[in-house]
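Some structures to go through are shown next.
Computed from the coordinates by the stated procedures, all read-outs in this text should not be read as laboratory data. What you see is a predicted model; the values in this text were computed from it and never measured. Cβ atoms are built from the backbone, for glycine too; each structure is taken alone.
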Structure P
Amino acid sequence: MRRPVQGNPCKINDMDSIKAEIAATAARMVVEEGLEYGPAKRRALKQLGLPSRTALPNNDEVEDEVIAYIALFCADTQPAELAALRALALVWMQRMAEFRPHLAGAVWHGTATRLSDIYIQLFCDDSKSAEIALINHHVDYEPRMVTGFQGDSVEALSLHSRCPALGEHETIGVHLLVYDLDDLRGALRPDAKGRTPRGDLAAVRALLAA
């Protein structure tokens with residue numbers, strides 16, 4: 001009977017060390033430059049001079065480094081910035097209340113800073129209804145396609161919104177991702193960390209009250 005071939009422990013440890021270094025470098029870019037996780041990982045790879053086919057850390061690993069970085073370098077400023085972004089998110093969720101808005105991303109999970117964008121997921125009976133609502137309220141926006149939480153392409157209605165709590169002239173990117181109503185089924189199942197991946201109006205109000 002042949003014995004299974006064992007991986008080289010040194011090589012595995014080296015790979016883990018490289019992934020950890022990529023995650024830490026990407027986390028710094030996320031916090032300091034407001035990059036999303038995907039672009040941050042790719043830039044970290046390039047900055048570290050690693051081959052393009054190097055295995056990348058997953059988003060949870062990067063998020064863990066983001067949390068550590070904020071705790072070390074931004075503990076004095078980040079809580080107030082997060083509260084301002086959640087308050088602005090609530091404003092837009094109330095404006096779009098008829099489309100069952102759910103807050104997701106860093107603003108929901110608590111890792112956002114003043115450089116972070118707001119991601120609100122809308123669950124609509126009619127995919128064009130949210131866009132029509134923005135037009136009727138004379139809101140300037142840019143439609144584009146992005147990857148949704150189920151891995152397929154969804155429409156995002158992207159705009160900039162003033163956030164006086166962060167500064168008189170400060171604007172924040174707000175992205176309204178348009179899903180079918182059926183996509184709401186199962187959307188609140190816990191993620192890999194056991195957390196609720198998005199929250200509705202009541203949940204965001206509770207966060208702000210806390």
Structure Q
Amino acid sequence: MRPLKYARPAGTLPPRLLMTDAARVAEPATDIARLKPGDAVIVRDYGLPERAAHARALKRLCRQRGLLLLVAADARLARAIGADGLHLPESLVAAPGWQRFKRPGWLVTAAAHSGAAIARAFTDGADAVLVSPVFPTASHPGGRALGLLRFARLARASGLPVYALGGISAATLRRLKNLPIAGIAGISAVAGIRLPRRNSRRNPTRP
């Protein structure tokens with residue numbers, strides 16, 4: 001199969017971000033196969049002993065399907081494998097050094113759980129933020145969700161495009177239909193969800 005070339009027009013973002021999690025989904029290929037060209041995969045799987053080889057294999061799969069590949073928390077690895085970008089956990093957003101490895105055209109996303117975290121991501125040059133947890137989620141049982149109202153305030157006040165993360169399903173997505181979100185993110189369920197085109201949002205502050 002010839003790889004599909006993915007070209008991200010200036011100011012646009014993938015509508016869906018699939019996040020790998022080897023502890024919950026041992027083989028992500030099935031979920032990746034449900035994504036559409038232009039979506040993206042974020043490689044987490046921090047504890048894998050052969051994480052670099054794992055990331056390279058996912059990169060090949062993403063190229064075949066016309067998907068972006070972002071590496072979480074490791075700018076060196078992202079650059080080494082020719083990834084399309086980097087994802088920063090909230091604790092690493094303000095950490096020095098990752099910008100040295102950034103390549104032109106990279107998509108940089110950042111995790112955020114508050115308005116202050118969104119502001120840090122903006123200052124440090126992220127392109128978009130994954131705000132979570134919007135709703136209760138199985139990946140963090142018992143964890144406190146932001147809830148619809150607080151998430152809505154964060155999304156509307158954000159200087160960066162916002163992805164909804166945490167408890168996202170076809171049912172909960174309908175509750176977000178009037179909010180200015182760039183897309184959705186999650187471990188497995190997001191692969192089968194179609195995001196309404198009208199929910200897409202361009203970066204309001206950066207060219």
Structure R
Amino acid sequence: MSGGSRRQQQRKETRRKVFESALSIFRRDGVSESRIEDIATRAGVSRGTFYFHFPTKEAVLSELLVTAEADFTAEIDALPADAPIEDVLNTTAMAMARPWSAEPSLWMEVGLVAMRNTADKLAHGQPTDGIRAVLGRRFEHAAETGQLSTLVPHQIIADFYLANAFAVAVSWSTNPDIMPLAGALQAAAILFLDGARGRPE
């Protein structure tokens with residue numbers, strides 16, 4: 001291994017240690033109360049090294065979000081192109097719940113980062129990706145095949161669903177013992193679809 005490759009590998013390993021240490025401190029103290037000094041100490045690096053890899057604590061959450069969204073979109077994309085919307089939303093519930101069922105406090109923080117990132121892109125006319133984009137395509141197919149009402153554009157219906165799912169997950173995160181997150185999201189999807197199908201002719 002060359003000197004440059006070795007340094008690059010060491011940098012990646014340090015970033016991984018800082019990232020994992022930050023999440024550990026976030027879980028222990030909460031994001032807002034966590035201190036950069038504690039994260040750096042746990043990772044065995046300096047405070048400056050933390051900022052070299054992550055300019056803010058929110059940047060750590062953004063990286064966690066990227067990983068979670070990649071896993072989510074892979075699960076949705078694995079569904080058949082003509083999968084009924086019920087299957088899409090059931091898979092969505094399971095894919096959302098899997099990484100967060102044991103992380104109610106981190107879910108709240110990461111969910112807020114996701115909402116801010118999406119709102120910022122929309123405000124600047126930039127295309128959105130991740131969960132919003134992959135579900136938007138599925139909702140478009142559902143509308144075109146008569147599975148959903150066409151009273152409003154499919155992306156608005158998809159955004160309405162995501163807002164509802166987020167609200168359910170936020171409520172769950174304040175009392176995670178009340179029921180499993182996947183069950184709460186699946187139940188919310190059933191209620192949502194009752195309205196999203198529109199009135200029968």
Tell me which of P, Q, R gives 1.02 when you compute Rg/Rh (Cα atoms, Kirkwood Rh), for residues 15-86 alone. P
Taking distance in nm of label points 7 Å out along Cα→Cβ at positions 111 and 135 for each of P, Q, R, which is largest? P
Candidates P, Q, R; helix-only ellipticity at 222 nm (-39500 (n - 2.57) for each DSSP H run of 4 or more, over all residues; to 500) computed = -7000; producing structure is Q
